[in-house]
Structure I
Amino acid sequence: MNLRSFGYTDVGFVRESNEDAFLVSDAKGIYAVADGLGGLPHGSLASRMAVQFFDAMIANANVCRSEDELNIVVHGIHRFLMENGEKVAGENGIGTTLTALRTFENQAMMVHVGDSAAFILNGNGLCKISRDHTLEQEILDKLKPGETIDEKDLPDYYHHTLTRCLGQDTDFSVDFAEYSLNAGDRVLICSDGITNMIEQDNLEELCLISDDPKVCAMHIVDMANQNGGVDNSTAVCVFAS
């Protein structure tokens, strides 16, 4: 299985700084997006530390190939941010999301905390494989079969208030999922600056716009900016062949 990837980020038109960070390494088979918490200081530091720590802990392509090993890595990042956050930012500390992919042979393992997102595009179309850890999603998950709610009726802060993140004293746990990758499959990892600005149908079209992951990643971020650019936008595209 051959993988080609590209990551691209932009500050957008509203934020003063870019608090997103990303990682791409075809050699190791690791890819990640982290989005520092905007309500806390040093968001860019938190996201950058998360992806750098993830990169450092997975030394080469032959290690961290199980859920248990990846869980140790992510919990290690969480503890590191908890222990050092107060030193740089005071009692509120620092925090970040982390959505990452570990690939080996024809397998892809996703680790996820927060509201960045991961998608797989294959013969079944574009499928979101991560679940947002937000108050909004928590409400939606509690709906009974057949019960509906207009998301517009929820307070605005429900859409972006996290129930899980790295670096904060929350009920911390990590979501995992494992998938088989086939030639022609494409993976997108992105920050919520993408998913809040682009509908999933349009994301699918953008993931298919070219056979070059660089072209697709840049078009995705550019579209988020065209649709308002109210947040930092980051896209990592990984193509299997």
Structure II
Amino acid sequence: MNGAASLLDLDGWTALVSGGAGGIGRAIVELLLAQHARVMVVDRPGQAVPGGAVDLACDLADVDAIAGLSARLAAIDAHVDLFVHCAGVTSDAVLWKLAKADWRRVLAVNLDSAFHLLQVLVPDMRARKRGRVVLVSSINGERGKFGQSNYAASKAGLIALARTAARELGRDGIRVNALAPGLVETAMTRALPAEARQRAIDETALARAGTPDDVARSVLYLLSDLSSHVTGQVLRVDGGQLTA
């Protein structure tokens, strides 16, 4: 193995992917496995994870359950080098109709759990001077989105968290970046009204929605040695949706 292939190889690295049973998360897990990483998935109990991955089922809205992952990782001698936060939920309504419970749940799963997972994982990364983190945000975290104040706020928070963590952890050999997809073909987006989906596609420069594989390949870039001098950045994977 030589050239770019060797820079993308993750043999000897251990990854944890939150939301790894979902459409985008599953594609990320499968690609990391193909690149020879050891991969663990943190997702809701009862979700089927890709073959070859370790299932660490956990309610990401439960702070105590997340804290308990430290012992579970130690029990399987797992030192996580790569962390991808891909967990995400939506519960849409305009601001004046949005239930407080829906605000709290979306922020808890999308944003708060990223912070709590980092608190679990970062001490070991710092001790070993080795770590790469990708927080999956959204272009709606950059521009806002009608009817998604909770979701957009959570995704904007991930961008700020990534930039701040990059500054705090860089001297420990840990890189942290955010990734901002646009419309991606998943079960969640396929449930959108056809008119809303078409509007989003019309916004893109490439005239198509992204795929989970488009996102997974970009995550791999940010986790690999190809991006060894990249940290504190937001990589848009939106087909030009935000700029078209």
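Derivation of every value follows stated rules applied to the coordinates shown; laboratory data play no part. Keep in mind that what you see is a predicted model, and the values were worked out from it rather than measured. Cβ atoms are built from the backbone, for glycine too; each structure is taken alone.
Using the calculated result 30, 16, 11 for semi-axes √(5λ) of the Cα gyration tensor in Å, for residues 120-231 alone, pick out the matching structure from I, II.
Numbers: I: 27, 18, 16; II: 30, 16, 11.
Structure of origin is II.
Just checking, which of I, II has the largest value of FRET efficiency 1/(1 + (r/R0)^6) of positions 48 and 96 (r between Cβ atoms, R0 = 30 Å, to 0.05)? Working shown, then result.
Details: I: 1.00; II: 0.20.
When FRET efficiency 1/(1 + (r/R0)^6) of positions 48 and 96 (r between Cβ atoms, R0 = 30 Å, to 0.05) is calculated for I, II, structure I comes out on top.
For which of the structures I, II does the calculation of helix-only ellipticity at 222 nm (-39500 (n - 2.57) for each DSSP H run of 4 or more, over all residues; to 500) return -9000? Please report the intermediate quantities before stating the final value.
Working: I: -9000; II: -12500.
So the calculation was done on I.
Identify which of structures I, II gives the largest calculated value of mean count of other Cβ atoms within 10 Å over residues 112-119.
Working: I: 25.9; II: 20.2.
Once mean count of other Cβ atoms within 10 Å over residues 112-119 is worked out for each structure, I has the highest.
Output the label of whichever structure in I, II has the greatest value of FRET efficiency 1/(1 + (r/R0)^6) of positions 56 and 128 (r between Cβ atoms, R0 = 30 Å, to 0.05). Show your work: numbers first, answer last.
On the way: I: 0.55; II: 0.90.
When FRET efficiency 1/(1 + (r/R0)^6) of positions 56 and 128 (r between Cβ atoms, R0 = 30 Å, to 0.05) is computed for each of I, II, structure II gives the biggest number.
Could you figure out which one of I, II the value 20 for relative contact order in percent (Cα under 8 Å, 6 or more apart) was computed from?
Values: I: 28; II: 20.
Here the read-out was taken from II.
Computing FRET efficiency 1/(1 + (r/R0)^6) of positions 8 and 104 (r between Cβ atoms, R0 = 41 Å, to 0.05) gives 0.95 for which of I, II? Please list the in-between numbers first.
Details: I: 0.95; II: 0.60.
Derived from I, not from the others.
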